[in-house]
Structure P
Amino acid sequence: MKRLSPRQPAEGSVLLVYGNGSCATGCARYAYTIQTAAALDVFILEYPGYADRAGKPSQDSFFRAADEGLRLLATNGPVYLVGESLGTGVAAYLAGTYPGKVAGVVLFAPYNRLTDVAQYQVPFLPVDWLLVDRFPSEDYLRKYHGPVGVFVGGKDNVVPEKFGRRLYDGYAGPKRIWEFPEANHGTVTQRTRREWSEIVDFWHGRSR
């Protein structure tokens, strides 16, 4: 799914990778809000096995789809990545695999490793042995050196904020964290034009 900026020529492209249980059309709200803050074309990746896209969902199939999506974006302007929840692992993979192609990243409700989140949720199971799709975000981000923004919610019971903090604390590049003590897993992604303007300024190295 894509929504071109109403103001053309665009100043760059955003590739959005959503969380589990969502779909491209369900994330259209991102495009509208982002484009009130900056003239950016927004592209939303549909995962294999989600909505009407053929295939089976898995870490490998998500990564392959993300590879393809990034290749299809225009190369005459900066590319930014937006990830939410499960999709933050996909965004981290892209940033670490193609560091020269990614100008900035923002992650909503991220985690350092999906295995750590799963172990927290089911402490009585040997998750490290059982989980096939691990999404090791912190490993991928070690290969990236651009700006990374992190949004965490203090009442997030799906991906508790401590996992986003671990990712943030371990990242050595330019970074900023936005903290919302009352936000849960759903509301932490519901950001305003003002906050998206802050994100764009951060990507461009402009402080507020």
Structure Q
Amino acid sequence: MTRAPRPTDDVPTVFVVDDDDEVRESLEALIRLGGWRPETFASAREFLSRPRTFAPSCLVLDVSLPDLNGLELQERIAGDRTDMPIIFITGYGDVPMTVRAMKAGAVEFLTKPFGHEALLGAIAQAIERSRAALAREAELRSLSDDYATLSPREKEVMALVVAGLLNKQVAAELGISETTVKGHRGMVMRKMHAESLADLVTMAARLGVARAP
């Protein structure tokens, strides 16, 4: 299977959303010390106004904010920023709050005051998750682009082949010759850059390609 290029390995960005000026300044310095690029915001809405980045990143997020709180912001961005793991920080925390944040995908939930090493370790873990998510996203986008090059007939053949039908069964299903099926099947393999049937089946599963009922 041909893999899509990995996302750019520019310096990862660590976003910080906290309404405390001193906390933002302290975290900004710590993040720079860790070798990452900090971007700080005083509110959730200010952060939401920034366009999404397509490079490795994570979000250090205070729970208590003046507009949307941290948990509400987490819910707001859960669908379209899956490549940006969240590290929660808070001056107070209880078990239900922590459980809610972690169930929604947070990498860590740190209660102030926390050690610098704890935060730096959480950021490093979050950045690696972000890299992996971006790589998966890029690969799926590449698969989708390849699939879009298939003709309608080739898509039909692909769906039947990955469903386990033999060439003669595909031919009978579509009302075409077995030789024609072989030609379409070969073209599908080339266009999808699939090295084997198992490879093609995996691609189809990722794309959600299934035989019509």
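Given a computed value of 8, 28, 22, 14, 15, 9, 3, 0 for P(r) over Cα pairs in 10 Å bins from 0, in percent, which structure among P, Q does it belong to? Mind dumping the intermediate values first?
Details: P: 9, 37, 40, 12, 2, 0; Q: 8, 28, 22, 14, 15, 9, 3, 0.
The read-out comes from structure Q.
When you work out FRET efficiency 1/(1 + (r/R0)^6) of positions 88 and 192 (r between Cβ atoms, R0 = 35 Å, to 0.05) for each of the structures P, Q, which one comes out largest?
P
Rank structures P, Q by distance in nm of label points 7 Å out along Cα→Cβ at positions 32 and 168 and report only the one at the top, that is, the highest.
Comparing P, Q by distance in nm of label points 7 Å out along Cα→Cβ at positions 32 and 168, the maximum is at Q.
Tell me which structure, out of P, Q, gives -10000 once helix-only ellipticity at 222 nm (-39500 (n - 2.57) for each DSSP H run of 4 or more, over all residues; to 500) is calculated. Walk me through the numbers on the way to the answer.
Values: P: -10000; Q: -16500.
Derived from the structure labelled P.
Of the structures labelled P, Q, which one yields 4.4 when distance in nm of label points 7 Å out along Cα→Cβ at positions 56 and 184 is computed from its coordinates?
Q
Suppose you compute FRET efficiency 1/(1 + (r/R0)^6) of positions 64 and 136 (r between Cβ atoms, R0 = 25 Å, to 0.05) for every structure in P, Q: which one lands on 0.15?
Working: P: 0.90; Q: 0.15.
Computed on structure Q.
So if we calculate FRET efficiency 1/(1 + (r/R0)^6) of positions 72 and 160 (r between Cβ atoms, R0 = 41 Å, to 0.05) for every structure here (P, Q), which label has the highest result?
Max of FRET efficiency 1/(1 + (r/R0)^6) of positions 72 and 160 (r between Cβ atoms, R0 = 41 Å, to 0.05): P.
No lab work stands behind these numbers, since they all come straight from the coordinates. Just so we're clear, the structure is a prediction, and the values are computed from it rather than from any experiment. Cβ atoms are built from the backbone, for glycine too; each structure is taken alone.
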